[in-house]
1. One of P, Q was used to compute helix-only ellipticity at 222 nm (-39500 (n - 2.57) for each DSSP H run of 4 or more, over all residues; to 500), and the answer was -11500. Which one was it?
2. Given 18.1 as the derived value for mean count of other Cβ atoms within 10 Å over residues 46-53, which of the supplied structures P, Q does it correspond to?
3. Between P, Q, which one scores greatest on FRET efficiency 1/(1 + (r/R0)^6) of positions 134 and 446 (r between Cβ atoms, R0 = 35 Å, to 0.05)?
4. Out of P, Q, which structure matches 19.6 when mean count of other Cβ atoms within 10 Å over residues 390-397 is calculated?
5. Give the label, chosen from P, Q, of the structure having the highest value of mean count of other Cβ atoms within 10 Å over residues 110-117.
6. Hey, distance in nm of label points 7 Å out along Cα→Cβ at positions 62 and 566 derived from one of P, Q reads 2.6; which structure?
7. From P, Q, which structure was distance in nm of label points 7 Å out along Cα→Cβ at positions 158 and 622 = 5.4 calculated on?
8. Taking 31.3, 101 as the value of Rg and Dmax of the Cα atoms in Å derived from one of the structures shown (P, Q), identify that structure.
Structure P
Amino acid sequence: MMIIPREVCQRPEAALEREWLVTNGLGGYAAASILGANTRSHHGLLVAALHPPAGRMVLLSKVDEEVVVDGQTSPLATNEYEGGLHPEGYRFLDQVRLEGMRPVFRYTLPGAVIEKTVWMEYGRHTTYILYHCLQAGAPVDLRLTPLVTFRDSHRETQGFAHWHFSQRPVHDGIEIEAYPGAPAFRLLLEPPTAFQSEGAWYWHFRHRWEERRGLPTREDVYRPGSWWVRMRAGDRIALIATAEPLEAVDRDYERALERYQERQEALLRQSGLPLDHDPLARWLVLAANQFLVSPPGAAASQDVGYGILAGYPWFGDRTRDTLVSLPGIALATGHEQAAAAILRACARAVDRGMLPDSLLDPARQRDFGGADTALWLFSALGAYLERTGDRALLREVYPALEDILRAYVGSARRRISMDPADSLLRVGEPGMTWMDARVGGWAVAPRTGKPVELNALWYHAVRSLAAWGPQVGRPIAGLDRLAERIRESFNRRFWYAQGGHLYDVVDGPEGNDASLRPNQVLAIALDHPVLEQARWQPTLEAVTGHLLTPAGLRTLSPFDPRYRGRYEGDQGSRDTAAYQGSAWPWLLGCYADAHRKTYGDPAATRRLFEGLVPHLAQGAIGTVGELFDGDLPQHPGGAVAQAWSVGEVLRGWLAAAYPPEQHEDP
């Protein structure tokens with residue numbers, strides 16, 4: 001259990017920086033600041049992915065609550081308007097705690113103590129908001145005022161006087177339609193209570209995070225009416241917000257809560273990990289499951305379209321992120337079937353030796369922007385085979401692996417090819433590695449030429465294919481010779497003797513780039529390391545001295561004049577900082593692998609993750625975000641929950657905390 005105490009909850013500037021997130025396995029979610037105020041356009045109590053896992057629409061923005069006891073009115077709600085905070089329910093908020101990934105808010109009011117709990121039904125676009133009157137010396141009158149909208153989660157609603165949401169009564173509540181033809185959604189109250197219709201706009205909410213990001217920040221939301229409910233000590237009521245048909249909604253909120261809790265415990269058991277005495281792994285296992293999505297009502301089948309969403313609240317799936325995070329998100333949590341389905345999907349998606357940028361979004365399946373993405377398939381597949389020994393799947397996907405090899409040896413899309421002079425891979429277009437941000441038409445980190453991690457992955461892929469070919473009866477002649485040539489060229493070309501580390505790119509437009517960046521750790525970390533062992537320690541010492549922070553590895557040395565230590569400002573400023581200094585937690589996973597292999601000290605490797613633990617109570621509590629400032633105190637930035645951050649931290653921690661020799665072979 002994670003607890004945010006009273007002294008944080010009742011300091012708005014600290015509390016508004018913390019968020020909570022629950023998800024439903026379809027790409028939908030509920031999220032807000034811990035005060036209940038929406039600080040992002042993406043916040044809402046029901047954000048439904050109407051075309052799972054895409055098409056996220058904010059439906060129920062929030063609920064304003066107030067309590068009357070013995071004639072005294074106290075708010076539970078907190079909102080931020082352009083003019084400031086109103087009402088100020090945070091003054092009564094004693095604590096916020098996470099039970100599993102379910103947030104619980106405790107309010108101590110004059111004459112009453114009330115807890116509010118939020119969760120989503122797995123596989124359904126349904127959010128439950130439970131109110132429990134723990135203590136009351138007199139009857140408690142609770143007013144619930146839902147505030148609704150109907151918009152894409154990236155936008156802001158601008159209301160106007162003549163736009164009225166239509167609503168009609170349904171059993172236990174109301175059905176709302178934003179405009180003729182819009183998908184309807186429903187608000188239900190259990191036990192049933194009469195809804196008092198009103199119909200009015202609340203104007204000029206402020207989303208402070210959008211303001212920081214240089215985006216539109218003002219939101220108007222619609223108030224359809226309210227419920228008044230009388231409660232006594234021990235009473236519970238639940239507001240149920242749903243985009244599902246009424247017959248698909250379980251109105252028994254006690255049963256729904258029990259089902260949610262049972263699923264959380266089942267996820268922990270499914271991991272097979274000793275989690276009772278490992279709180280970090282426990283949090284990360286639960287957080288990992290927020291990213292794994294599958295179609296509604298999916299049956300157990302190898303053809304089920306499982307996917308891994310790159311992050312919340314705005315990312316869909318990104319193939320590179322999927323493959324990097326798969327060992328942590330799917331394998332470490334015991335979801336081998338999902339991992340196999342994703343690997344099959346990748347194999348089917350290989351086109352002229354490359355993988356598209358998305359596996360689930362048809363619009364992005366025509367884009368092939370990652371020079372390294374297809375090579376991450378070998379790493380993810382290797383992790384899957386090590387865990388499962390599933391040679392049948394290897395035989396199934398092997399032809400796709402051959403296609404990747406042939407394309408890279410020849411010429412893949414986007415001017416990606418092997419240089420016959422040294423057998424290293426080169427990229428002829430800027431922005432095709434994971435450092436792919438652009439400001440206008442300018443690539444922040446173009447990395448044209450021969451990037452270091454691309455060639456570490458290339459060597460790993462060739463070595464993997466050489467080992468797997470005989471196992472499926474399809475050996476490829478000459479792979480060992482090719483691997484040796486890559487290894488010899490890599491160690492000759494990439495070693496930067498003056499700095500005692502690796503070049504980030506060789507044969508670039510301006511020659512070799514000696515920028516000290518974290519990408520070089522993959523030359524040690526991968527199962528088939530390309531860097532000769534004598535250079536592991538000096539390389540790691542350089543990375544450690546310049547790039548290691550408690551929250552991840554910086555993308556550039558702080559001694560470089562291009563370094564940007566704060567992730568802030570408009571889109572261009574933030575994208576520049578992301579690859580010129582920001583610290584990325586996902587890089588801790590491969591850094592930890594390299595550290596463990598270099599020093600052979602699992603205890604020292606485990607300590608690398610200790611600095612990240614306090615951040616679980618910041619940003620989106622209980623999970624790990626996309627990136628952090630490179631400079632201390634390292635405020636979080638980007639997406640509040642990121643799959644490869646959670647997956648790689650979990651995988652790296654487990655590899656150090658539970659070395660393979662402690663386990664039997666699967």
Structure Q
Amino acid sequence: MTTEPVPVARLLTPRSVALVGASPEPGSLGNAVLANLRRFGFAGSLHLVSRSHKEIDGLPCVGRIDDLPEGVDVVVLLIPAAATAEALASCVRRKAGAAVVFASGFGEAGAAGKEMQQHLAETARAGGLALLGPNCLGAVNYAAGIPLTFEALGEPPKLRGPGIGIIAQSGAMAGTIRYALSGKGLPVSHVVSTGNEAGLGAEDFLAHLADDPATGAIALFLEQIRRPRLFVRLVARAREKGKPVVLLHPGRGARAREAAQSHTGALAGNYEVMRTWLRREAVVMVDTLDELFDTTALLRRYPRPAARGAAVLTNSGAFCGLALDFADEFDLPLAEIAETTKRELAAVLPPLAVPDNPLDVTTGGMTNPDLFGAAAKELLADPAVGSLIVSVIGGGPRQQMDKARSLIPVLQGSDKPAVLVYMGDESPVDAECTQLIRQSGVPFLRSPDRALRAMARVAAFGQALAARRVSAAPARAPARPAPGIVPEYRAKEFLASCSIPVPASSFARTLAEARSAAARLGYPLVLKAQASSLPHKSDAGGVVVGIDDEAALVAGWRRIETAVRAARFDVTLDGMLVEAMAMPGLEFILGARRDDEWEPVLVVGLGGFWAEALADVRLLPADASETEIVAALKELKGAALFSGFRNLPAVDLAPVARVAATLSGLIRAAPDIAEIEINPLRAHAHGVAALDALMVVTPAD
């Protein structure tokens with residue numbers, strides 16, 4: 001696929017459309033697409049191709065695609081998979097601009113189907129034909145009134161302001177998202193199902209929506225991002241134009257792929273690498289369909305949220321406790337409201353109400369519903385408050401209307417994200433009240449859990465927008481070792497040349513050389529087996545620590561030889577590394593890794609056995625600054641260890657971050673470094689030291 005987006009304006013806003021396989025039969029695909037075009041009032045030229053009919057619905061039919069006029073903008077193929085290849089070739093001959101293939105039985109159906117799909121892709125590419133599908137639901141441009149889908153559509157809605165653009169590879173998910181957002185009374189500008197993406201992909205339509213004035217926010221359900229670097233550029237373009245992008249991508253629980261036998265490779269799976277780079281571009285990553293619906297609804301209404309905490313308003317003291325739990329669970333920061341706000345609240349609230357966040361207006365709201373609007377107004381006026389969740393028990397029809405009339409003028413006029421929740425799941429809400437809320441444009445939910453979770457995503461988006469990134473400069477990379485998995489002693493020589501501290505050491509090919517090295521270094525020592533085919537030495541018994549004298553050195557040498565021979569008979573040792581024992585301290589894992597699809601990433605976390613036992617790591621883009629690295633380290637579950645836990649000394653994170661930034665700079669500066677890992681890096685009272693290192697170098701192109 002091309003690294004640049006393919007223009008899709010001709011497909012989405014065609015002046016001429018041909019239906020191949022048109023039919024008057026109710027329930028047929030050919031009839032469904034034609035009915036949609038009629039219902040939407042398509043004003044362009046409409047051409048029908050049918051072998052069995054001369055005329056359908058007052059329109060003449062031709063018998064073959066080759067009988068169509070040249071240059072039709074879009075040809076919709078409503079035919080079986082077996083006939084598609086020949087039809088697509090005919091589209092190319094007639095110089096059509098685009099084709100939509102609904103048929104399934106291609107890449108999703110095994111080897112034969114993949115071969116058929118590849119043939120379609122090659123035909124379209126060679127003929128300059130924009131191909132949507134196969135195995136797709138088509139595309140609907142609601143803004144222009146053009147439905148190229150067989151899904152039965154009602155009367156086209158009238159857009160009120162910029163709508164939401166929907167792109168999904170799955171037709172079922174595209175329809176589901178449209179139904180959900182339309183059910184919330186939200187305008188939808190486009191719905192595109194890209195299917196198997198033999199030709200056009202999600203990126204091509206994302207490029208169009210990023211520039212489309214009828215689109216104000218973009219909702220994506222993507223099972224695969226085929227052009228990651230292009231995708232990153234396009235979501236950045238959408239962000240710069242004030243269009244939030246919300247993405248649901250299945251696969252976060254899939255087993256991470258292995259890479260170069262390192263911990264970094266195992267910890268930086270495809271999904272997490274993707275998430276790292278998209279978070280950098282302020283893409284809103286959600287985990288559930290409900291989050292996709294709710295977060296998109298909020299961000300369409302509030303595309304530029306501030307990076308400040310939320311406030312919660314309710315008429316249930318019990319819910320205040322739940323809200324605190326939910327906020328912690330969903331990482332939703334709650335605002336610390338000002339003393340002046342508390343005084344203003346105290347002036348309007350009943351005597352028993354405590355002006356705090358979350359705020360319970362108590363039963364006073366039953367007799368005085370104006371309390372809800374007054375309290376909401378004071379909370380939204382607080383500079384520390386960036387958003388508001390109003391989650392109340394609605395009561396009967398009259399009480400529901402009273403609350404809505406009190407709250408809507410305040411929430412509707414707020415430029416801070418606000419959501420109204422009537423708790424009670426599917427308990428009825430008065431139809432007049434529902435209509436009043438919908439017409440106001442105030443986001444409305446029935447689940448406080450969903451509201452708080454969505455607002456947490458909105459808050460994270462606001463923080464991402466507020467972040468001012470200054471990319472760290474790439475390092476100058478010294479000459480690298482020979483290609484392949486680099487043995488530790490060579491990797492440490494390279495690290496030392498990059499000013500990364502390593503313990504004093506000497507490589508010994510024989511026991512005699514080890515004795516001489518020990519005499520120079522002094523005891524106590526560590527002895528480690530060295531071979532490029534033995535990256536995990538400890539697993540094979542290839543490490544002995546605490547060697548206090550020459551006799552222990554000789555015994556350690558022989559013990560390693562025996563253990564490695566028994567565990568890995570296929571390994572021939574280069575020799576052994578004789579190394580001074582490092583000072584005690586806290587251990588970290590630092591790794592930079594190049595990805596086949598995305599840009600390089602940095603992995604930081606607690607090292608040694610912690611890396612394996614807890615996998616408590618954070619991923620960052622490889623251009624992260626030292627400040628960002630320190631912040632990521634402080635997010636670790638074990639961060640309490642850094643400030644001097646119990647009798648442990650405090651850890652200075654600055655030198656740790658400096659080493660991590662050096663690794664990141666190296667992998668960006670040297671394309672032949674596939675990955676480089678220090679595990680562990682020990683931080684002690686006098687600085688840091690790389691105790692073990694693994695490096696993978698690829699042959700130069």
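No value in this document is a laboratory result; all are computed from the given coordinates. Keep in mind it's a predicted model, so treat the numbers as computed, not measured. Cβ atoms are built from the backbone, for glycine too; each structure is taken alone.
1. Q
2. Label of the source structure: Q.
3. Across P, Q, FRET efficiency 1/(1 + (r/R0)^6) of positions 134 and 446 (r between Cβ atoms, R0 = 35 Å, to 0.05) peaks for Q.
4. Matching structure: Q.
5. Of structures P, Q, the maximum of mean count of other Cβ atoms within 10 Å over residues 110-117 occurs in P.
6. Of the structures listed, the value fits P.
7. Value 5.4 for distance in nm of label points 7 Å out along Cα→Cβ at positions 158 and 622 corresponds to Q out of P, Q.
8. It traces back to Q.
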